[in-house]
Structure 1
Amino acid sequence: MKKTYPVEVDCANCASKMEDAVKGTPGVRDASLNFMTLKLKVEFEEGADERTVMEEALRRCRRVERDCSIEF
């Protein structure tokens, strides 16, 4: 399953680090964050619970930038 989410992030460097954080989240097969469009595309592993995975992804992203957001 693939989904796209709006994100709020302040700089391109943080966006790159957030992308890496999402990619390292259990249940994520692949992810890409486009700083120009402020969109996060996530491909989930088979059987992964979207909400659980995205809550963990947001926690990991907030270690990079405390005030970032992902609307899921």
Structure 2
Amino acid sequence: MNILNLFGLFSVTAMLICYALEKKSRWYILGFSVSCLLGSIYGFLQGAWPFGLVEAIWAGVAFQRWLKS
């Protein structure tokens, strides 16, 4: 497993954990947003731009949810 794969694994794992814990604290919503942004970066770095684009949109949606919470 190379560094890029580890970065992707970290990003997706952080997304999963933050999503599961969103109801416990509004800070997990922000964590989800940041991890989606990391997932987006991962998608673009590995050449899967549709994945990167969708993750960037999810990051924006989650950030808006955090601002409203």
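Please treat every number below as a calculation from the coordinates, not as lab data. Only a predicted model underlies this, so the values are computations on that prediction, with no experimental measurement involved. Cβ atoms are built from the backbone, for glycine too; each structure is taken alone.
Quick one: helix-only ellipticity at 222 nm (-39500 (n - 2.57) for each DSSP H run of 4 or more, over all residues; to 500) came out at -29500 when computed from one of 1, 2, so which one is it? Please list the in-between numbers first.
Working: 1: -12000; 2: -29500.
Matching structure: 2.
If you work out distance in nm of label points 7 Å out along Cα→Cβ at positions 8 and 48 for 1, 2, which one comes out largest?
Working: 1: 2.5; 2: 0.5.
Answer by largest value of distance in nm of label points 7 Å out along Cα→Cβ at positions 8 and 48: 1.
Between structures 1, 2, where is Rg/Rh (Cα atoms, Kirkwood Rh) highest? Answer by largest value of Rg/Rh (Cα atoms, Kirkwood Rh): 2.
Thinking of 1, 2, which structure, once relative contact order in percent (Cα under 8 Å, 6 or more apart) is computed, gives back 42? Before the final figure, lay out each step's value.
Working: 1: 42; 2: 31.
Answer for the origin of the read-out: 1.
Comparing mean count of other Cβ atoms within 10 Å over residues 32-39 across 1, 2, which is largest? Across 1, 2, mean count of other Cβ atoms within 10 Å over residues 32-39 peaks for 2.
Given 1.00 as the derived value for FRET efficiency 1/(1 + (r/R0)^6) of positions 24 and 40 (r between Cβ atoms, R0 = 30 Å, to 0.05), which of the supplied structures 1, 2 does it correspond to?
Working: 1: 1.00; 2: 0.75.
Computed on structure 1.
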